[in-house]
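J.: Got some structures for you, see below.
Taken together, the values in this text are just the output of simple stated rules run on the coordinates, not laboratory data. Quick caveat, the model's predicted, so the values are computed rather than measured. Cβ atoms are built from the backbone, for glycine too; each structure is taken alone.
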Structure I
Amino acid sequence: MDEWRRLERIGTYQFGAGAGPALFADPEELSITRSKSGRPRQVHGPDGRIVTFGQDGRFTLGLAGGRRLQAALSPPGYRVVVGEESDPFVRDGRNAFAKFVRDADPSIREGDEVVIVREDDTLLGVGRAELPASAMADFGTGMAVAVREGAKV
């Protein structure tokens, strides 16, 4: 199995049907950086870093990957919706807190990579869920998403 197909399968496994092909569409425009052992490390496209391939075999999203995932998955697919008051903070790469979460994909588990959006589905950033979706809705305090990269205006 070629490397792109394997990466697509991992993306589909991690994010659901259609995610893998969306993340790695047009492989001729993508580049892979590798670790010293030759293992894929990061995938970059013309629009920036799409994913980093972690030691645990899962992807961490770059902003370009978040855009691709957002386009491929219908709401609420791997989205955490925050209020407008969080917009400038998340865009600046600061964490999203539970009290500002308006909605979240019910399938989100702690540790999942997520796309952070406003209620109108405008991309604000990408990061790692620190709480499952049910807890994001229930908690009035605490970090909901550790923001990895904000979408600068």
Structure II
Amino acid sequence: MAVLRVVKPRFAVIGIEGSTDDGDGFIAKLWSEANSRFSEIEPLCKRDSDGAFAGFWGVMTDFSRGFKPWEDFSKGLYLAGAECEDAAEPPAGWTKWIVPSFEYLRFAYEEFAFPQAIAYVKETGFSVAGAVHDFTDPRTGKGYIYVPIKRID
């Protein structure tokens, strides 16, 4: 089973923001727009020592923008974008979120879907301590679900 416990320090994501209020399929539309305009933020993206991008994130938060879970895991905000330097300024039409530090359980998409990940968290005695995020590792192309189990301030 590909579940890993990780601590991720606070990080910045520049992306295209939307809401569950935007209707069915809104996340796919956000990713389509973010991908089609990626050249606008590419110079701002964080990279590792080999020059690879740090990662692509589907970051979520509640409507208060407090990085709490979506209401009923079905209502909230979503940012489709890339990890960037904290000081980066988003271009027009883009939004930057600073995600606080959390300890996460990381689930590989090839083994878990969102409902299974949440069930696993509860079954193992943890609780969801914040908004869940999607992550794609650009080095491998693999996708992960990051479920926060502890906020670290």
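J.: Could you tell me which structure in I, II was used to calculate FRET efficiency 1/(1 + (r/R0)^6) of positions 2 and 98 (r between Cβ atoms, R0 = 35 Å, to 0.05) as 0.80? Write down the numbers at each step before the final one.
T.: Numbers: I: 0.25; II: 0.80.
Of the structures listed, the value fits II.
J.: Can you rank I, II by relative contact order in percent (Cα under 8 Å, 6 or more apart) and just name the one with the largest value? All intermediate terms of the calculation are to be shown ahead of the outcome.
T.: Working: I: 18; II: 32.
The structure with the largest value is II.
J.: While we're looking at this one, here's another question. Once distance in nm of label points 7 Å out along Cα→Cβ at positions 66 and 90 is calculated for every structure in I, II, which label goes with the largest value? Walk me through the intermediate numbers first.
T.: Values: I: 0.8; II: 2.1.
Answer by largest value of distance in nm of label points 7 Å out along Cα→Cβ at positions 66 and 90: II.
J.: Another one. With distance in nm of label points 7 Å out along Cα→Cβ at positions 10 and 42 computed per structure, which member of I, II shows the largest figure?
T.: II
J.: Can you say which of I, II returns 2.6 when distance in nm of label points 7 Å out along Cα→Cβ at positions 106 and 130 is computed? Provide the component values of the computation, followed by the final result.
T.: Working: I: 2.6; II: 1.5.
Computing distance in nm of label points 7 Å out along Cα→Cβ at positions 106 and 130 on every structure in I, II gives 2.6 only for I.
J.: For semi-axes √(5λ) of the Cα gyration tensor in Å, the calculated result is 27, 15, 14, so let me know which of I, II that is. Kindly include the intermediate steps, with their values, before the conclusion.
T.: Details: I: 27, 15, 14; II: 23, 18, 15.
Checking each candidate, the match is I.
J.: Given a value of 20, 38, 33, 8, 0 for P(r) over Cα pairs in 10 Å bins from 0, in percent, for residues 26-73 alone, calculated from one of I, II, which structure does it belong to? Mind dumping the intermediate values first?
T.: Working: I: 27, 55, 17, 1; II: 20, 38, 33, 8, 0.
Derived from the structure labelled II.
J.: For distance in nm of label points 7 Å out along Cα→Cβ at positions 34 and 82, which of I, II scores largest?
T.: Values: I: 3.8; II: 1.2.
When distance in nm of label points 7 Å out along Cα→Cβ at positions 34 and 82 is computed for each of I, II, structure I gives the biggest number.
J.: So helix-only ellipticity at 222 nm (-39500 (n - 2.57) for each DSSP H run of 4 or more, over all residues; to 500), computed for just one structure, reads -7000; which one of I, II is that? Walk me through the numbers on the way to the answer.
T.: Values: I: -7000; II: -4000.
Label of the source structure: I.
J.: With distance in nm of label points 7 Å out along Cα→Cβ at positions 114 and 138 computed per structure, which member of I, II shows the largest figure?
T.: Working: I: 1.5; II: 2.5.
Checked I, II; max of distance in nm of label points 7 Å out along Cα→Cβ at positions 114 and 138 sits with II.
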